[in-house]
Structure 1
Amino acid sequence: MSQQAVSPPLIVPPAERPWRWVIIVLIFFGTIINYFDRLALPVLAPVLRTEFALSNVDYAWIANSFLLVYALSMFLWGAVFDRIGNRLGFAVAVVIWSLAEMGTAAARGVASLCGMRALLGLGEAGNWPGATRTIAEWFPARQRALGMGIANTGASLGPALAVPLIVWMRDAWGWRAVFIITGLWGFVWLLFWLLLHPKASRVAGTAARVDAPPIAWSLILRRREAWGIILARFFGDPIWWLYVNWMPLYLADARGYDLKQLKATGWVPYVAAALGALIGGWCSGYLLRRTGDVNRARKTAIYIGTIAMLAGFATAFAPTAELAIACMSVTLFGFQFWVGNVQTLASDYFPIGAVGSIAGFAGTAAGLGAVIFTFSTGWVVDHFTYTPILIIAGMLAPIATLVLFSLAGRVRPVTNLS
């Protein structure tokens, strides 16, 4: 990316931007669909494993086909959104991932499943750089954590709804129909997005701009603040992906669940995650209003989420499936409480012209961490049990937070980005 002179954007006052709530609702529903699409295969994994005679290592390769492309595409999507804007960026991403989801219905084995999951990862990688940049553009600082919380609620409610509904659709029409139906939902969302999102980044009745020129990657990557966010996601996000990719198989293999039991209770941890996303965003905003100190507000919320994620240790030793689900619920509540505030830090530290790129780099790091952890999980489970993986996952949360604040330091705007 070429280096350009950077000047602070003129932000439209929030009172003049009531349409921001329409935009965040669209992102919320788009994120639900995004997670429905990516969860279809993990939820159906017990069925697909039988139909295609998959080992846990085979399944890890399929899961990593998504994650690897997802990770490597994320930083590119950050640049795409910074260049072409939020409206068109989301349109391109949704078309790619919806076609990939529908194409999975034609899978015939490991190779075709890997190919479709890779294409799905390419498209779905655009969701978080786009969401982070859109929220930074439309929301004032005191509401950005809430905005990210609403978006992350979609990431949690998507799996919560996906588990029972995907099992129900599979029972009614077969597993191939699941991928066609969920893929079509993306095109329905895209129609509303194009109709309701303004074509230009201007608010009616004002000449103020919400656009900002993109900032060169070389300037961004010189900053410790950027690396703190990036490495925190590398260490922290594998916790989420462990439960997204492996929880249905864990409940089937280690706890004896069938699809009926999974449909009955497998959604509970994701509802807890949705509450964590909302409460985490609200908590940060509340503390910011009370204290006027963004550093104190963000760090307090991140520490609360870190402590809650330590419940992951207990999952490994829970004597019953019900208690294991309760421990997983607290863990995912803590993760979403944590990650929404970490994602918001990009707009706390940097101008809007850097936010999409930082979100992209952080997403790439998160995906690479998840790839390593996902493949390790497949190998460890095939040779041992889930217990070592759950213990290691419990250690990642404090490591991520320690790295974040050791590098990023005090939360305040960067003033010398040149």
Structure 2
Amino acid sequence: MMHAQIIQHITQPFKNKAQSDSFLASFILVPANLTILDQDLRQLDQELANYERAFLNPEIEQNLLSKNELLASFAISKAENSSLTLMEAQQVYKLVLSQLELNFIGDKLRAKKKLTYKDYEKLEFFNIAKTFRYVSSLEIKLEQLDEKFILDLHARLTRGLDIFADYLSGFDVYKAGAWRDNDQIRVGGYQPALHEDVPSLVGQLLTWVKEGLEPSKMGVFHTALYAVHPFNNGNKRVCRILEHLLWRLAGFNQQNLYSLSYYYHQQKDRYYKHLLNSLKKRHLNYFTNLTLEAGVLSILGVLKTSIESLRSRAVKQGDLGEKEQQIIKWLVKRKELNFKSLTRKTRGKMARQTLATYLKKLVEEGWLRKRASGKNVFYSLDLDLREEGLYQQWLGLVLEKLSFVPDEYRLVV
């Protein structure tokens, strides 16, 4: 009886009579073990939309929009182990914003100069940022999502990259806009579907996802598409861009204020661990739960950034000296810090007694609040924001559902 009850909770999303022997049919999902409910995410996203319309400062919103586009593209490039720095990415991103092309590669070739790995990384990021912008601006319906669209997406993301096969050793070619044509690829020992089955499996996935979009289903789609591994190279890029599009098609993130990809970048080791576990064990829960975690914390991250921006603006409007600013900047991203933590963070910049003197001055002038707890003394900005109460409410829900929440989200209020 116990065994029968356990089996009842296990589903095989892609198994049906017509495709019972499909590669995807062996993947299982246990819905009862998903950490975040779809309705919880819908509620949070709606509350974020209400906050954006009613209260979000337009300047902060514009910063969030441009920051999301840049950081999401940067994060997707980092999934491919790019060594490009954020500053280098920003320089390339300016070309995307200006609707200019990345001409230096053609210039180098005409001058008969060798292309370098850094050149490759810049073109890779350029393609990602341009494609992310394109997808974010699309007015497309779910039923229009087909195999041709996915092939075009791959072509946009990998345009011009195969030229580097002549310059970089060990380069894995992309064959832009073409399905995988071999069975030699392995992902940490995992063997994807046979290459001749890729077109039909992608078709099955698209048919399945069109039956109804919810966050958990989009996590399953991301996992399953990567499991199929439809392309010779660039699969993670395609999965992440498609995931972003699917969230928006499902009615989420209509102002394009967040992206799950940046959270994946922040949790890169866990991203690969959970993805590989889902592939090897053919168990969709591992990675789907991470996508749900990424979704809820990305929504929370918008409010977190708004709080940090409002705190930073309040500090900048004050007539504070260099030493005071060195102290207060640490309280923009944290609700409060004790004296020991502030001593550690300002070490090498000011002596312990100097720090104590400035803290006393900042409290007296109304910039900081002081709170004693046993032997510890805590300091926080003397600033009350509407957003902090809403954040605490959302964070309470998150902490109920997730066993892991990074400190940067837990300690901001």
Structure 3
Amino acid sequence: MKSSSRLVLLLSLVALAAVTVRAVASANRNAFIADSAANSIATSQQDDKPAEQANKNIQVLKGLPNSQLITVMHFMRTSLGVRCDYCHVAENGKYWMDDKPPKQVARRMIEMTSEINKTNFNGQQVVTCNTCHRGQPKPIAVPAIGQGVFANTTREDPATKQPDPLPSVDQVLDKYFQALGGKAAAQKINTRVVKLSWLRPKLVNGGTPNAAMITRGDTWAMEIYQKAPKKYLAVITSPNGIIQQGFNGTSGWVKSPQGQREMNSAELARFARQADLLGDFALKDQYSLMTVTGREKIDDREAYVVEAQPKASGGAPAPSTTGPARRTEKLFFDIQSGLLVRRIVLTATALGLDPEQTDFKDYTEVDGVTLPFTIIVSYLDDSHLGTTRKYIDVKQNVPIDDAKFEAPGK
């Protein structure tokens, strides 16, 4: 995606902030806040302006929260399989211009899909850009030869063997808990120290017209300290200095080269979940509804699919903005091993569901409990947001002083 260096730097900051919020929102105890952009993201979200108040020449997306604008742009870009300059004059200060005809077409298509959804689907985002485009600038209107070739084009073939019945949610989760080593083994772990590398986006050719982001091109070092019942500290070594986030069981803090602050209530709730060494065994408590819906293949292995509705703070279902739910999740459990191998979080936007995919790989047994040593988080805008976490070393039941989790200066 071509743009001036200042625009790429701006997108980099947006991406870092998005990784901060979205990684933690996945409610995985191995996720973490890991960038100094977290110092300002909470305030910026609380004061989120409509897109038309923060940007020039917003016409059909008026009322869209400005924090969703980049996400919506990448939703459209990915649906058509194009870059930003397909519609925009991709130069700093010129993205607002209407010089390119595809931008006008895009506005009409937004209005068209919006009207279809209002008329036929009660305003839910059922029909989206991707419904027709499927990664192509022009939808394919003519069926391919052979697309509907059957020996008998009139009647369906005789029924084959019916698949085995699906297990219950409790059966899937029980096998998952056993695969992790069992709750009894996990209860024997009082502390955990993890050293890992964090592969994240890297800006190259900054200050030139060829500035770009390399997916997972940069590596930061990180150490995570956990202590029962709910104490947590992440220490991240970034090119700009050390970043720390700590939670002592009741209060939390963030310290970076830009300064130090206390965590807000939303961050405290997330860190309380992350800090829980037994958090995986409380997976069901995170959702108001869980249903086993089918089977899918993940890396050539069969997995049960569990669709889940996350609880909002206070235990109620997550609020809706563009359909039945603002956020839904799909959890994929390997049928043979029972382990969680993939989690997809679908967040509603003005144009459709924005997916965030987390893959859990390289499960390894450590002191009787099983942990994923590789965690890959992927997005539609993977160049700016995609990350990979690779565990290097895990030590458990080592002494950790409680003072380590207290805010510096206290």
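Bear in mind these aren't lab numbers, they're just calculated from the coordinates by the rules spelled out. Fair warning: this is a prediction, and the values are worked out from it, not measured in the lab. Cβ atoms are built from the backbone, for glycine too; each structure is taken alone.
Taking Rg/Rh (Cα atoms, Kirkwood Rh) as the criterion, the top-ranked structure out of 1, 2, 3 is 2, with the highest value.
Starting from the value -7500: which structure in 1, 2, 3 was helix-only ellipticity at 222 nm (-39500 (n - 2.57) for each DSSP H run of 4 or more, over all residues; to 500) calculated from?
Working: 1: -27000; 2: -18000; 3: -7500.
Clearly, the read-out refers to 3.
Using the calculated result 23.9 for mean count of other Cβ atoms within 10 Å over residues 326-333, pick out the matching structure from 1, 2, 3. Kindly include the intermediate steps, with their values, before the conclusion.
Details: 1: 23.9; 2: 18.0; 3: 21.0.
Corresponding structure: 1.
Identify the structure, out of 1, 2, 3, from whose coordinates FRET efficiency 1/(1 + (r/R0)^6) of positions 158 and 342 (r between Cβ atoms, R0 = 35 Å, to 0.05) was calculated to give 0.95.
Numbers: 1: 0.95; 2: 0.15; 3: 0.55.
It was calculated from structure 1.
Source structure of the calculated read-out (Cα extents along the principal axes in Å, for residues 174-309 alone, 57, 41, 35) within 1, 2, 3: 1.
Comparing structures 1, 2, 3 by distance in nm of label points 7 Å out along Cα→Cβ at positions 142 and 358, which one has the largest value?
Numbers: 1: 2.1; 2: 5.4; 3: 4.7.
That would be structure 2.
When distance in nm of label points 7 Å out along Cα→Cβ at positions 166 and 190 is calculated for each of 1, 2, 3, the greatest value falls to 3.
Which structure, out of 1, 2, 3, was distance in nm of label points 7 Å out along Cα→Cβ at positions 246 and 382 calculated from, if the result is 5.1? It traces back to 2.
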